[in-house]
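**Student:** So, here's a batch of structures to check.
Every number in this text was worked out from the coordinates using simple rules, so none of it is lab data. Keep in mind the model is a prediction, meaning the values are calculated, not measured. Cβ atoms are built from the backbone, for glycine too; each structure is taken alone.
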Structure I
Amino acid sequence: MNKRFLITGGAGFIGSSLIRYIIQKTNFVVYNIDKLTYASNLKALNDCQDIKRYFFKKVDICNAPKIRRILEKFKPDIIMHLAAESHVDRSINGPSEFIKTNILGTYILLEETRRYWLSLSNNRKKNFKFHHVSTDEVYGDLKNKKDFFREETPYMPSSPYSASKASSDHLVRAWQRTFKLPTVITNCSNNYGPNQHPEKLIPLTILNALKGKKIPIYGNGKQIRDWLYIDDHVEALLKVALNGKIGETYNIGGKNEIKNIEVVEKICKTLDQLHPSKHKKVKKYKQLIYFVRDRPGHDKRYAIDARKIRKKLNWVPKQKFETGIKKTVKWYLKNIDNYKNIKSKTAIKL
């Protein structure tokens, strides 16, 4: 029997990549629900539209009656919860949407899932799983250069976004502990790759450079992030959804720790090779780099220890940053027309 996946936030960057991966690699049935906010992109799922195993419904996870009807009708075996507001800058300017979607939305989804799960037969109940997809930002800032985020690292979120995701993680654990709801959690490092919304660092850098616009970098640009190519991430997510142990957390990282300034410089160098600048006074794209005032509470370093998922589920990232960023730049060059009319915010206004 083919498993039935309900995926929340499936029109987002990670969600759409996950759905494409499941449809391409398995015979599973996928039901995608998404509120379709500014960051959603149904075009990323064009290849799935005519496939009979794929379904889409525009739904806000805060709408309990609609969630209940979908669960009763679709009868999923696995729920993968990716729906979230995820941009740190926006959470600083307006935290309320993050509190509503990431905390209240997760609570409503957990309660409706619990109601549905309790209605299942013993066999289906035993094989059901709720997979909550989260971020390494819940752990806060690494002070020691030799330290890494591990599954047992205490939570110390720094932004309204990471605090809202930390809250949702705690809710999931509480529902597992108190109500025995079969849950797993994953916390990932920074994702990148095709179809990412242009407000994020890598697509923003690529698109600004191609337009001859300035490329903003917060502070001194020495903040370190662990970069995870999207295809590696979704492969790990499916492994956890299918084989992860109930009640466990798995950290997913790319083993690519790089300073933000180095990320931007690598992109500029790649663009110089693949698409030399035609803009006046811009011989090399790195000339467009400029530094802006650092954002409040900006964490200096993230780094993930992914030994657990490697040992328990035999997953390791395949993509090095150098090859992954080249693939990403090539994709945006090929699809630049899709982004001509999209306006993205380059820095928060304080």
Structure II
Amino acid sequence: MRGLRAIAGWLFAALPLLGCASDAVVDPAHPHHSADGFHNRYPHAAKGSFWEWKLEQWRNGLPKTPEGGWHFEVVRPDVAFLASNRTVDTLTWLGHASFLLQQGGLNILIDPHLTERASPLAFAGPRRVVPPALDFADLPRIDVVLLSHNHYDHMDAPTLERLARQPGGPPQYLVGLGLKSWFDARGITTASELDWWDRRIVNGTTLTFVPVQHWSKRTLWDANQTLWGGWVVESPRFRFLHAGDTGYSRDFADIRARFDTIDLTALPIGGYAPRWFMRVNHTDPDEAVRIHRDLAARYSVGMHWGTFADLTDEPLDEPPKRLAEALQREGIAPGKFFVMRHGETRVLDRARTDTLEIRVPTRQAAR
């Protein structure tokens, strides 16, 4: 069975899929643009061999699943409150890198993924071990969708297409350069492309696409033809950063220089093993803590863990444990860099300019 699963996973990773050709405009004035695609801003080691990693997995029987499977606590969001709320800033973790952010009166979905697999195939590829915390029927009407990049665990076609059919019309989709054509091909006309440091203002909330160290690929022939990044969401009372998928780089010091204080940042703490292969493009918990310090963030929340099996080699429940150890070594209070349960909502309560409280609302029931 493991051999069949490994073969299916390898085929999923290598399958030549259609539908994500890029027509991004290359601007030679930007050093991260070139004729052969986009590039990270700072030098880094070359990526390791994907096939060497897959061979290592096969030899070592990785990733390992405990007897009885994985079990994570899931809480039921207060759907009625989220549906009616336009005044209180909140953050709800839907799993992996997906969040519902209610900020500045907007309902914003970031990297939404509400289906069974992080894969182009219905029968193979990384599968959920935890159901989505909100189903489509439970979502409030979404105003804006932010996408960090085009990998299947962040840009899920069925989810994005279903959101475009929501009552009242599709949301605005803000994406990196080269991705608008993907939406156009599906009849979704509300997508806009941004380069790094570009911004859009929606109902008084500023959304800025910021550089992080990663890559993009959706087919065998489109490596780095579309742009990846993170998102800074600024409203009059709060500034939030979603780092997308990223390795450790000086980009976060640059983000701090541009934006000064980040109130809350969502940072990836999972997807890091084996380090020889993942280090360039995926932070581990220790590096996430370094980024928290580089940003001088008031608070951070861990993401990109505990949702999909077989994405990387570390046990799915390991990232929060390693994060706790890293925070202790660095003398950072656990409440300053926390993890959420699937479906958990935090209220982003800013009573005054100099105070910030991130708290759990009272109406959260365990499933």
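**Student:** I, II: which one has Rg/Rh (Cα atoms, Kirkwood Rh), for residues 96-223 alone, as calculated, at 0.94?
**Tutor:** Working: I: 1.07; II: 0.94.
It traces back to II.
**Student:** If log10 I(q)/I(0) by the Debye sum over Cα atoms at q = 0.27 Å⁻¹, for residues 272-335 alone comes out at -1.13 when worked out from the coordinates, which of I, II was used? Each step should come with its number before you reach the end.
**Tutor:** Numbers: I: -1.13; II: -1.29.
This figure was derived from I.
**Student:** Which structure, out of I, II, was FRET efficiency 1/(1 + (r/R0)^6) of positions 192 and 296 (r between Cβ atoms, R0 = 25 Å, to 0.05) calculated from, if the result is 0.55?
**Tutor:** Numbers: I: 0.55; II: 0.25.
Computing FRET efficiency 1/(1 + (r/R0)^6) of positions 192 and 296 (r between Cβ atoms, R0 = 25 Å, to 0.05) on every structure in I, II gives 0.55 only for I.
**Student:** Using distance in nm of label points 7 Å out along Cα→Cβ at positions 80 and 248 as the calculated read-out, with 1.8 as its value, let me know the right label among I, II. Could you put the intermediate results ahead of the total?
**Tutor:** Working: I: 1.8; II: 4.7.
Working through the options, I get structure I.
**Student:** For distance in nm of label points 7 Å out along Cα→Cβ at positions 144 and 208, the calculated result is 1.3, so let me know which of I, II that is. Display every interim value, and only then the final one.
**Tutor:** Values: I: 3.5; II: 1.3.
Traced to structure II.
**Student:** Given a value of 17 for relative contact order in percent (Cα under 8 Å, 6 or more apart), calculated from one of I, II, which structure does it belong to? Show your work: numbers first, answer last.
**Tutor:** On the way: I: 17; II: 21.
The structure behind it is I.
**Student:** Quick check on the output: -6000 is helix-only ellipticity at 222 nm (-39500 (n - 2.57) for each DSSP H run of 4 or more, over all residues; to 500), derived from one of I, II. Which one produced it? Kindly include the intermediate steps, with their values, before the conclusion.
**Tutor:** On the way: I: -11500; II: -6000.
So the calculation was done on II.
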